[in-house]
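A.B. asks: As structure tokens, here come the structures.
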Structure I
Amino acid sequence: MPKNLPKNLPENHVHLYEVGPRDGLQNEPEKIAAKDKIALINSLNKVGFSLIEATSFVSPKWVPQLGDAAEVMAGITRAPGMRYAVLTPNMRGFEDAKAANIDEVAVFGAASEGFSQKNINCSKQESLERFRPVVAAASREGIAVRGYISVVVHCPYEGAVQPESVLEMAEALLEMGCYEISLGDTTGHATPESVSALLDIIAAKLNPDILVGHFHDTYNYAVENVMTSLSYGIRKFDASVSGLGGCPFAPGAKGNVSTGLLHDALIAAGWQTGLDREALKASEALVTEMGLRPR
């Protein structure tokens, strides 16, 4: 569990985790300079997030856009109280991340066999075996580990995903030592109805406090899916500045739900986020200056 989580927040507070620098940029076709990624993260530092997902320590062969992870982590200005998280699929990635002095790591499995093979080139069970030493090593170092589950509703290779498959993966990651589980609607096919069907199973077995909603906005349902998740007690959601995003292994998937769009919808519905909307607008303007746009 991270040591610096915000405390004494109001009951209507919703945590928004910024994943734009990693999930938002990983699928960009044109090379983005490390200095621009650093500038984006430094801009996002001023918004008031408790966590920014900064990059991914994966093989440049698989995700070339994030091959400069060490340079980015060395170049950012670290804001007080901020957690900077990175993805680490294996021990090599973890060792590189540790050398970069990260605060938190994430391992990422899938709810379907087809996506697991395409995304990380192994079966679901093999992925868990890869993660186990990473989580153990992080625990020894006092580094928190977040567990991602991709394609929790729909797989681009297998179609509809059963909630029981998601629950099985979530329980395995928690048993391993992950402190929370991010439920990823990777293809953006989820609807409020399919989210309810998923959470009827998941939230009945797992404490909503350890669940995070991660919705892509392919069919413009992401905000509605967040609102549905709130009714199940989930209060943490991933979002991406300006709606950047997409997955190299999920053809047709569009960006993550826009941080600004989600923030505004939450405020209008009576929730609080604690974010500085003007600072977020400055980050959105920087995204535009970089020539980036939602996919």
Structure II
Amino acid sequence: MIIDFHVHLFPESICADRQCHFAEEPEFELLYGRPAARLVSEDGLLAAMDEQGVDRAVVFGFPWRSPERFRRHNDAILEAVSRHPKRLIGFGCFDPASPQAAREAERCLDAGLAGIGELAFYGSGLDAAALARLAPVMDLCRERSRIVLLHTNEPIGHAYPGKTPLSLAQIYALAGRFPQNEIVLAHWGGGLFFYGLLKKEVRERFRRLSFDTAASPFLYESAVYRIAVQSVGVERILFGSDFPLIPPARYFREMESSGLSAAEREAICGGNAARLLGLEEFPGGDA
């Protein structure tokens, strides 16, 4: 089974008219202001999954500033999952700095979503103030044994829309602040996994961290897969495409060219996600 752990799904109304949200949502304009920045709706995603051979996808919206927008978007995710429970696994998404963040997380989990994410602090990075604002959501997800997917990015290299002022020390501090949470760090955790070979407290701090591959073809050479397996173990790596940014087939080609074994590719492309999500708890109905 192939599970894409990182897909942004939008209601058709937003796909048809994104510009009306730009004035009040500068982060949305930053990421999707260019006409070339694709959005995908439910039908488009399912067609792409069939074409690319993806069995299931973890889908979520956008960390809108407006509570009304993130509630409506999360409701759309819930509706999409209810229509296609064997294909789509929903996460709740919102601005983690919102005073209503914890309440929305609780609402989403109560309604049946499987986790929370992709959460992002596009302006501040994961500084101490951001971690404090994140704490109520992390506490709730820890109590309910639910995953939190967080946006991270490498602190050096080329600039691109959505690249936040993060440091590896901040990402490492996140893992230390919430050691009992199951955390997935998007975009290879900004390269934090390279330090998985360090001894002493680092290995313990990495114990509940996983790293998704979202945007990897834009960021890293294909050798990153082999190095990540050596650094943190294959069981900590999750295939995530960031679709519709990059089609899954491009990731599959890079994994094959990196020298991963068939068993390693199978774990990364679905086995690890199935274990982490406990998919038997979300059997669903008809597709």
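A.B. asks: So if we calculate FRET efficiency 1/(1 + (r/R0)^6) of positions 62 and 262 (r between Cβ atoms, R0 = 35 Å, to 0.05) for every structure here (I, II), which label has the highest result?
C.D. replies: When FRET efficiency 1/(1 + (r/R0)^6) of positions 62 and 262 (r between Cβ atoms, R0 = 35 Å, to 0.05) is calculated for I, II, structure I comes out on top.
A.B. asks: Still on this structure, I have one more. Quick check: 0.35 is what I get for FRET efficiency 1/(1 + (r/R0)^6) of positions 14 and 222 (r between Cβ atoms, R0 = 30 Å, to 0.05), calculated from one of I, II. Which structure matches?
C.D. replies: Label of the originating structure: II.
A.B. asks: Right, here's the next one. When you work out distance in nm of label points 7 Å out along Cα→Cβ at positions 94 and 118 for each of the structures I, II, which one comes out largest?
C.D. replies: I
A.B. asks: Kindly point out which one of I, II the value 0.2 was derived from, the read-out being distance in nm of label points 7 Å out along Cα→Cβ at positions 134 and 150.
C.D. replies: II
A.B. asks: Still on this structure: One of I, II was used to compute Kirkwood radius over Cα pairs in Å, for residues 158-229 alone, and the result was 12.5. Which label is that?
C.D. replies: I
A.B. asks: Which of the displayed structures (I, II) returns the greatest value of mean count of other Cβ atoms within 10 Å over residues 142-149 on calculation?
C.D. replies: With respect to mean count of other Cβ atoms within 10 Å over residues 142-149, the highest-scoring structure among I, II is I.
No lab work stands behind these numbers, since they all come straight from the coordinates. Nothing here was measured: the structure is a model prediction, and the numbers come from that model. Cβ atoms are built from the backbone, for glycine too; each structure is taken alone.
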